[in-house]
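The structures come next, written out as structure tokens.
Computed from the coordinates by the stated procedures, all read-outs in this text should not be read as laboratory data. This structure is a prediction, so every number in the text was calculated from the model and none was measured. Cβ atoms are built from the backbone, for glycine too; each structure is taken alone.
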Structure I
Amino acid sequence: MKNGVFGLGLAFVVVAMASGLHPACAAASPDLEARAVQVDRDGDLDGALALIAELQAAVAEKPAPETYLLLGRACLTVAELRRYAYEKGTDMDPRDRRLLGRDGDRVANIGHEAMDELPDTMSEKWRIKADLYATMIRSLYKGEKFVNEMDDAMEMALKLDPKNPNALLTATKRPLFAEEKHGGDPKKAFELIARVLEIDPNMELAIAFRGVAYEKLGDMDKAVADWNRALELNPKSRLALDKLEAHKKK
């Protein structure tokens, strides 16, 4: 995929990562919660895979909504990391790259199955499903197959909880990263990001997103400031690191 069905490309993968956990996870094991947050923030593939194995064992022994939610989140972390590697791996052997994409899909499907165990009334269930579908779009065919499911899940997440910051962030991706013909609209994205930051002023990804919006609106000073702020909040922020590196090369 060069730019994907929406023309989102690599940026769409990077920004989805390290978005944190929704308060609905509050009743799960504190250790599992903390690890889920940390592996997501760090982009720790091995840690996320180990966490998935533990969470699968946990739900097999004693199914609980909070544990299923954490399992879906850990699967999303891995699927996004696989997708990131796929997008970066343009020089890879095509067979290896296809296998990378398929493995991401495999983990995404585990995440979907975990989310299907949750009540339909949970906003975060649908937000995670929307982002899982996004990781599976790597071609026009995949886009045609999953785009409606992704949009429907995102809309359901916001219908159930209009103030779910993760869902609002997911809604931002198309207007922020897509080409205009596929719904790209930086001004609309900026408005959505402002709503996220009203709810959580220190949300790293929202700040990094705002930097992208400033970049597209032609204000590079504010864009760089936001990316540096995102790095203060999370030194491993992939979007901020990638954007600042690209800016330095110009």
Structure II
Amino acid sequence: MAESRPQPQLAVHIRAVKKTFGAGEAAVHALKGVNFDARQGELLMIVGPSGCGKTTLLSVIAGTLTFEGGEIDVFGASLHGMKERDITEFRKRHVGFIFQQFNLIPTLSCIENVSVPLLINGASRRVAERKAEAMLDEMGLAGRGHDWPMNLSGGQQQRVAIARALVHEPRLVICDEPTSALDKDTGGHIMDLLRSVARHPDRCVIVVTHDNRIFKYADRLTEMEDGRVQRVHDHAGHTNGEETATE
């Protein structure tokens, strides 16, 4: 008899989460009882049309938006009812962010940009810059630490942004359209990098994207439509509906 494989541990576990913007006739129901799981050691993509709720879902997972009802657990920490200061503390220690437009500070050098999460977490400048330099080296940017972001290519700037997201060793890496501002080849290199980051057994990478060129890099694709998770596709092409996918 073949041995059964152990089930991967969950990094994110969401049940029946709702999010509404506004009130009354002007209310927009962005999330309508979402069920969602992300596993440790995987790169999961959230896809769907504009306005389907995927960026809102990313934001509630990261703790940058509150939510109504339901439950959200991120690496065993329940966000429901958590005080704002505790969510902020959790986020700065355990979550790394990668954005479409890089969001680098133009008046800081690359090494200073990458140092920011460490400084926020209380590291000394000397320690922060040493770790930032080592992370830039890992991203293939050795010797570029003292350059200004504006002097780098788009792909290099995104690598700086990835270094900044990873330097404090977060368990959850959140990526909002990380390749849409890049050409196909550069975007492919960035996704190779993110996929290697996701292979850490105690980490999860979640990517929101419209860029169908990079779907192949996902371990699983979660399709959203009208504020709900509709389907989940695994890397082998199997498709599950919402109920079976989130059991």
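For distance in nm of label points 7 Å out along Cα→Cβ at positions 32 and 152, find whichever of I, II sits highest and give me its label. Numbers along the way, then the final one.
On the way: I: 2.9; II: 4.1.
When distance in nm of label points 7 Å out along Cα→Cβ at positions 32 and 152 is calculated for I, II, structure II comes out on top.
Given structures I, II, which gives the highest value for distance in nm of label points 7 Å out along Cα→Cβ at positions 48 and 64?
Values: I: 2.4; II: 1.8.
Largest calculated value belongs to I.
Out of I, II, which structure matches 23.0 when mean count of other Cβ atoms within 10 Å over residues 56-63 is calculated? Could you put the intermediate results ahead of the total?
Values: I: 12.1; II: 23.0.
The value was obtained from structure II.
Starting from the value 3.2: which structure in I, II was distance in nm of label points 7 Å out along Cα→Cβ at positions 96 and 128 calculated from? Before the final figure, lay out the partial values.
Values: I: 3.2; II: 1.7.
Matching structure: I.
Let me ask something else about it. Given 17.2 as the derived value for mean count of other Cβ atoms within 10 Å over residues 40-47, which of the supplied structures I, II does it correspond to?
Details: I: 17.2; II: 21.4.
Matching structure: I.
So Rg and Dmax of the Cα atoms in Å, computed for just one structure, reads 18.4, 62; which one of I, II is that? Intermediate results must be reported in sequence, preceding the final value.
Working: I: 17.0, 54; II: 18.4, 62.
That value comes from structure II.
Then there is this: Using the calculated result 19 for relative contact order in percent (Cα under 8 Å, 6 or more apart), pick out the matching structure from I, II.
Derived from I, not from the others.
Assuming -9500 is helix-only ellipticity at 222 nm (-39500 (n - 2.57) for each DSSP H run of 4 or more, over all residues; to 500) as calculated from a single structure, say which of I, II it is.
So the calculation was done on II.
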